[in-house]
Structure P
Amino acid sequence: MKRWLWLLLLLVVGASLVRLAPVVVSSARHTSHGFAAYYTASRLFWEDPASLRRAYDDNWFRAQVARLHPASADIFNVNPPTMSLLFLPLARLTPLQARALWIGFNVLFLAVACLLLWWTLRPPLEASLLGLAFVCSYTPLLTNFRQGQAYVFLLLLLVLAFVGYQRRSGWLTGVPLALMFLFKSAGVFLWLFLLVRRRWPAVAWGAATVVAGVLLTIPWFGLGLWAEYARLVPGLAGKPYMGIVALQTLPNFFHHLLRYEAGWNPGPLVNVPSLAYVLATGVPLVILLGSAWLARERKEEDDAADILAFAIGVALSVSLSPWAEEYHYVLLLPALALVAHVLMRTWGPAWAWGACLLAALLLWMPLPFDVNAKMEGIKGLAGFPRVYAALLLAGLSLYLVYRPEPSARRQLMPNLSKKPGMATRKPVD
């Protein structure tokens with residue numbers, strides 16, 4: 001590569017770091033509603049674990065936030081009871097001390113996650129630098145820092161799960177995915193792709209970890225709190241706010257276009273609530289089951305199909321869930337990296353690269369409207385760029401699984417396949 005291109009690439013990386021650094025510094029000093037819920041829940045666990053049996057009482061939890069973190073307001077929301085354990089090491093600190101330390105940990109989590117993914121994929125130097133620039137300027141990541149959210153930590157767990165998935169390590173795949181569920185109900189649909197890829201040890205390790213997490217917390221929370229959590233999750237679809245563009249999911253897309261809610265969604269394209277509920281449930285279900293069936297393990301296939309099945313599961317776990325805000329899309333970084341990796345190693349066609357770059361742009365670009373804006377009528381179609389990006393990645397991944405040029409396929413992870421105990425596959429020719 002020419003020297004001036006190297007210089008341009010380094011300038012892009014530098015500019016992205018300049019964009020990230022002030023966000024990190026300011027985030028360590030500010031307060032936000034996302035951080036307030038984590039801190040309050042863990043502080044309550046320190047004070048009296050039994051008090052958390054009222055966690056789903058929104059008025060009660062708001063009062064606790066006002067007492068322990070008075071600069072912000074928040075609710076426990078429909079998180080699993082074990083979310084209260086997330087900030088346990090920070091619960092004895094003041095809110096400002098805990099916030100600064102948490103943001104510092106997030107920088108560390110991000111660095112480790114990126115290094116693990118780089119070590120696993122081993123991209124060329126140019127691609128590595130471009131990827132670093134993309135990550136450091138990634139809008140959902142910046143939002144995660146500003147709100148003190150937990151999705152950089154979940155990103156690290158997801159990357160660990162992928163490393164375990166590539167190494168066919170049951171515990172290294174299942175335990176991180178179980179922790180993602182126990183802390184934030186994240187990555188749920190990815191389990192379906194473990195099943196269709198016949199990763200039985202991973203499923204067993206994950207299920208055992210979830211069961212252990214529930215059983216070990218019953219003495220503190222009681223079984224009733226877990227039953228309340230299970231009851232509240234299906235009720236999310238009926239909430240009046242399931243029409244705002246802040247919720248970047250496919251179910252919410254249909255609610256936004258087809259369901260009127262005063263104060264939340266006053267201008268749908270048409271007001272047909274029954275159709276909104278049918279489409280918000282049926283279409284994601286069809287996409288999920290159809291994608292899983294197409295990505296299932298077959299007798300003869302290459303490593304690309306294995307990698308892409310994981311990417312599909314990640315993309316759909318965020319975009320088809322009932323609840324996903326801007327910062328949830330931090331979890332799509334591995335899916336984007338895996339698709340780009342397969343395109344590089346299998347000489348993907350120009351149009352596939354164009355689709356991948358479009359998905360990256362839709363994920364990266366700052367939203368051109370406030371997250372609580374009411375985009376009415378036909379304008380509502382422009383309100384869900386993250387959803388379109390995730391579905392585009394999933395569709396592109398499925399195409400690459402069935403790509404009609406098998407002779408271009410080859411072993412994608414030679415550095416991993418040489419390790420002892422690592423299962424290998426012969427490339428399809």
Structure Q
Amino acid sequence: MDQTGAPITGLRTGPASTTRGGAGFRDVIALSGPALPVVSFLARLPAAMCPIGSLLLVNDRTGSIATAGLVAGAFALGQATGGPLIGRLADRKGQRPTVLAASLGNAAAIAFLVVAAMAGWPSVIQGALALMAGLSVPQVGPLSRSRLVSLAKGDARLTSSALSFDGTVDETSFVTGPALVGVLAVIDPAAGMLVAAGLVAVCGPLFALHRTARAETVRRTSSSRRLLSPALCFLCAGMALQGMVFGSLQTGITELTEKLGQPGAAGLVYGLMGVPSALVGLVMTARPSRLAPRTQWRLVIIVQTALCLPLLAVGSMGALALAVTVLGLTYAPNIITMFGLTERVAPPERMGEAMAVLGSGIILGTSAGAMVSGRLAETLGHRAAFWSAVACAGIAAALALITATRRRYG
């Protein structure tokens with residue numbers, strides 16, 4: 001809430017927007033200053049680096065992909081479980097103390113995980129440390145979005161531009177993080193994890209102490225309002241389905257590139273999705289859509305379903321790269337729109353928790369999608385994994401068409 005007690009809800013209330021066309025970038029940067037996007041980007045990298053970093057490190061030290069998968073899975077489970085808890089603490093106690101404590105705890109947990117892997121400690125201990133590292137991820141992405149919503153003070157188009165820009169920062173971090181781990185793995189598999197620990201230890205506190213954290217103090221009240229309304233639950237389901245699309249694509253791409261004799265290209269091909277996605281996010285920042293968010297959600301997920309279909313026919317690296325790149329055009333609009341709708345339906349004083357809940361949905365969805373499609377691909381080949389992606393996108397489209405009504409989302 002603002003200092004008068006009125007809710008700060010970006011897309012629902014407040015003065016008419018003054019954001020026009022290309023002014024979106026200037027207005028968004030003016031909200032926080034140029035330092036915050038840089039700091040928040042660097043502080044988000046560890047969350048993207050640790051899943052693949054822990055997998056590579058433990059596999060290298062133990063020679064067991066099963067143990068490595070256990071550790072990486074424990075990190076993902078911890079991150080999905082801890083996200084809403086960190087968000088709730090930030091809403092109730094303020095972002096500064098919450099992010100400071102989480103950042104330092106996360107850095108320590110990652111460092112101990114590296115020590116455990118290097119020393120060959122039992123897999124149970126490594127898994128427990130990975131779970132702790134996941135639980136303590138400081139949730140910079142969700143809390144950055146919550147912070148920007150507060151700073152926008154009810155300007156609908158400025159809020160839309162801010163969420164689009166922050167979504168682009170997220171997309172870029174989740175493409176850059178695994179790539180950085182891959183480069184550092186040439187030096188030593190532990191290097192990526194140590195860099196992640198250093199980044200969160202330095203940039204997490206910088207994010208916590210940035211002057212914009214004060215924007216959240218005006219909303220630091222306990223709330224009796226229910227968080228998980230039907231509208232938010234539908235958005236969580238949509239985000240989980242988007243994660244399942246990601247997980248299925250990861251598996252299908254990995255299986256097909258291995259079949260084509262180029263297994264090392266899987267990460268690069270998957271990363272191609274992030275480039276057009278980030279570009280579309282920047283366009284949405286500069287020129288917010290005039291479509292109602294509920295209409296945009298429906299349209300984008302239908303287009304995504306259609307663009308998944310060509311994957312069923314690809315049989316070469318060139319065709320795969322092209323299909324994946326074109327498909328990437330739909331990711332940022334879909335995720336950004338769902339976060340925008342969350343801003344409409346979540347209680348203002350619980351915005352950080354709501355954003356973190358959606359983030360947990362996509363993490364759990366990605367893990368579930370990879371698990372299910374992995375079994376399918378193992379017995380039926382890469383097309384089965386791509387069929388899984390098509391099915392998940394189709395279910396998400398049906399969900400949006402049925403639930404994204406004016407009554408529910410305005």
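Summary table
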{"item": "Read-out distance in nm of label points 7 Å out along Cα→Cβ at positions 100 and 124, computed value 3.7, structure in P, Q", "result": "Q"}
{"item": "Distance in nm of label points 7 Å out along Cα→Cβ at positions 132 and 164 - structure with the largest value, from P, Q", "result": "Q"}
{"item": "Value 26.0, calculated as mean count of other Cβ atoms within 10 Å over residues 36-43, assigned to which of P, Q", "result": "P"}
{"item": "For volume of the Cα convex hull per residue in Å³, for residues 172-267 alone computed as 122, the structure of P, Q it came from", "result": "P"}
{"item": "Computed 17 for relative contact order in percent (Cα under 8 Å, 6 or more apart) - originating structure among P, Q", "result": "P"}
{"item": "Structure responsible for -26000, with helix-only ellipticity at 222 nm (-39500 (n - 2.57) for each DSSP H run of 4 or more, over all residues; to 500) calculated and labels P, Q on offer", "result": "Q"}
{"item": "Value 29, 59, 12, 0, calculated as P(r) over Cα pairs in 20 Å bins from 0, in percent, assigned to which of P, Q", "result": "Q"}
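Taken together, the values in this text are just the output of simple stated rules run on the coordinates, not laboratory data. For clarity, every value in this text was computed on a predicted model and none was experimentally measured. Cβ atoms are built from the backbone, for glycine too; each structure is taken alone.
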